[in-house]
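Novice: These are the structures in question, set out in turn.
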Structure P
Amino acid sequence: MKDWKDLTISDDYMFKLIMSRKRICKQMLERILRIEIKDIHYLETEKSIAAHYHSKGIRLDVYVKDNQGTVYNIEMQVRKPDGDRLSKRTRYYQSMMDTDLMAAGADYDSLNQTIIIFICPFDPFDAGRYIYTFENLCIEDHGIRLRDGSRKIFLNTKGQIGEIDTSIKAFLHYVDGVISSDQFVQEIHKEIQKVKMIEAEAVSYMTFEMKIKEERQEERKEARLEALKKLITKLRISAEQAMDLLDIPQSDRHLYKSLL
């Protein structure tokens with residue numbers, strides 16, 4: 001992970017932190033959607049929605065609701081997934097958001113309108129557009145909308161085609177490292193410089209970094225344990241022989257034996 005002083009808006013941690021500033025998040029939504037929003041409140045920043053059936057659940061970068069009841073999820077998607085995995089991810093996010101909203105007491109016929117926004121430092125559909133907006137339409141007649149209250153938006157920092165708010169265009173360039181004189185970009189950039197001077201924020205990031213490292217170590221341990229079990233079962237060898245094949249250090253072997 002990057003050092004605290006090197007974080008930019010394209011880094012997930014900093015993006016979440018800056019979007020936790022209501023004035024910036026609200027302005028971002030207003031400029032992307034070209035609407036006026038009276039107020040927003042956070043359902044939770046980095047809300048973890050626990051999925052059913054023992055699924056891993058999902059984490060939402062920014063999860064807010066406006067005064068009209070529309071629910072927004074904004075994500076910084078740094079890496080381009082293979083194939084159609086990004087599109088499938090929006091479908092999964094949508095289903096989990098709907099489940100979460102219904103758990104909060106909404107009936108299916110009164111579900112909130114939802115808008116999922118992905119900010120991508122790559123072209124998600126390779127068509128050169130700054131913005132791609134999707135709603136469910138009738139294939140046979142594009143004039144007929146399903147009106148299920150869901151919309152997905154992808155912003156592309158590499159875009160060259162299409163109408164988009166000038167400050168959002170400047171923001172997309174900012175995600176790619178270009179600092180312009182645009183008022184919105186300057187507001188975000190100054191906020192980043194400001195939070196980097198706050199010692200408590202630096203400590204929070206270090207704590208987060210340690211937690212991520214611990215989680216990764218735990219995941220590696222679980223993967224290695226699973227590999228051990230498979231080798232022992234399939235090759236019909238001893239635990240010691242399996243650990244030799246996996247080059248597990250002697251200092252760790254007692255731990256793995258106790259977990260088998």
Structure Q
Amino acid sequence: MRIVTWNLNGIRAAIRKGLDDFISEIDADVWMFQEVRALPEQLPQTWSPPKGMELLWHPAEKKGYSGVSTWSRVGIQEEGRGIAASNDPKDLEGRFLLSRHGDLLLGNTYLPSGSAKEERQIWKEQWMEDYLNFADKFANSKTPVILAGDFNICHTEDDIWNPKGNKNNSGFLPQERQWFTQLLESGWHDLFREYRGQGKGPYSWWSNRGKARADDKGWRIDYLLGNAAAAKLVSHVEILREGGLVVSDHAPVILDLNFSCSE
């Protein structure tokens with residue numbers, strides 16, 4: 001079974017830039033998209049979903065902002081929206097969608113950014129605290145559970161091109177990195193890092209400023225986190241950098257599991 005998580009930075013623009021070509025090439029069973037920034041009815045009338053795909057949408061209340069969507073060709077059942085965050089109990093920003101695929105649970109996650117202003121950083125850190133409590137309910141489940149998406153945090157110095165220069169920036173603050181450590185210590189596995197091992201990069205997001213993309217000055221902020229039941233099913237994980245150069249400012253992260261929905 002193949003699963004992909006990808007922040008599209010706007011699905012309408014992604015479609016114009018060749019999203020369908022990557023969907024065909026990667027040939028995944030489940031797609032978990034973040035920052036779709038659109039309602040289904042806002043998509044081009046000439047566009048249609050890939051054949052055989054069922055789509056779940058959880059857009060933000062604010063048009064053209066945030067939102068997640070999960071697509072599946074192996075069956076999908078919505079299990080819930082939002083994490084009951086204290087600062088957004090109805091998940092009006094469209095940041096979390098839980099879906100079931102046979103005996104597998106997938107949590108499509110778009111963690112808030114705090115880079116715009118201090119108030120949003122405070123908002124982000126409250127959401128993080130609530131997410132940690134929410135995730136704890138699934139960490140030791142015998143059911144395979146994967147939390148995937150854009151977490152807007154680099155965990156270690158290996159996950160960012162210039163750690164010293166970004167130590168005071170949102171996304172690499174000490175308290176954010178400690179939160180990520182706490183998440184892993186509670187029973188979650190960084191599936192990409194465990195598969196690939198330690199080492200500098202690769203990255204999953206690049207700024208549009210300067211030559212960040214060309215010089216590979218990136219951040220790894222897109223993750224696949226699995227509980228123990230999911231971690232033992234992993235057969236391959238990779239970041240497809242080309243997708244971050246063509247379709248979005250993020251690259252898709254691809255996960256292969258020794259699992260089928262009929263199991």
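Novice: Which structure, out of P, Q, was mean count of other Cβ atoms within 10 Å over residues 210-217 derived from, given a value of 10.5? Provide the component values of the computation, followed by the final result.
Specialist: Numbers: P: 10.5; Q: 13.0.
It traces back to P.
Novice: Work out distance in nm of label points 7 Å out along Cα→Cβ at positions 170 and 242 for each of structures P, Q, then name the structure with the largest result.
Specialist: Values: P: 6.0; Q: 3.4.
Answer by largest value of distance in nm of label points 7 Å out along Cα→Cβ at positions 170 and 242: P.
Novice: Looking at structures P, Q, which one was mean count of other Cβ atoms within 10 Å over residues 2-9 calculated from, given that it came out as 13.8?
Specialist: Working: P: 13.8; Q: 24.9.
Traced to structure P.
Novice: If you rank structures P, Q by Rg/Rh (Cα atoms, Kirkwood Rh), which sits at the top with the largest value?
Specialist: Numbers: P: 1.05; Q: 0.93.
Sorting by Rg/Rh (Cα atoms, Kirkwood Rh) in descending order puts P first.
Novice: Now for a separate question. Can you tell which of P, Q yields 19.9 when mean count of other Cβ atoms within 10 Å over residues 34-41 is derived from it?
Specialist: Values: P: 11.4; Q: 19.9.
Source structure: Q.
Novice: If relative contact order in percent (Cα under 8 Å, 6 or more apart) comes out at 20 when worked out from the coordinates, which of P, Q was used? Walk me through the numbers before you get to the answer.
Specialist: Numbers: P: 14; Q: 20.
It must be structure Q, since only it matches.
Novice: Out of P, Q, which one gives -14500 for helix-only ellipticity at 222 nm (-39500 (n - 2.57) for each DSSP H run of 4 or more, over all residues; to 500) as computed from the coordinates?
Specialist: Values: P: -14500; Q: -6500.
Working through the options, I get structure P.
Novice: Now for a different question. When distance in nm of label points 7 Å out along Cα→Cβ at positions 66 and 82 is calculated for each of the structures P, Q, which structure yields the highest value?
Specialist: On the way: P: 3.8; Q: 1.0.
Looking at the calculated values, the largest one is P.
Read-outs: derived from the displayed coordinates by stated rules, not from any lab. Model, not experiment: these values are computed from the prediction. Cβ atoms are built from the backbone, for glycine too; each structure is taken alone.
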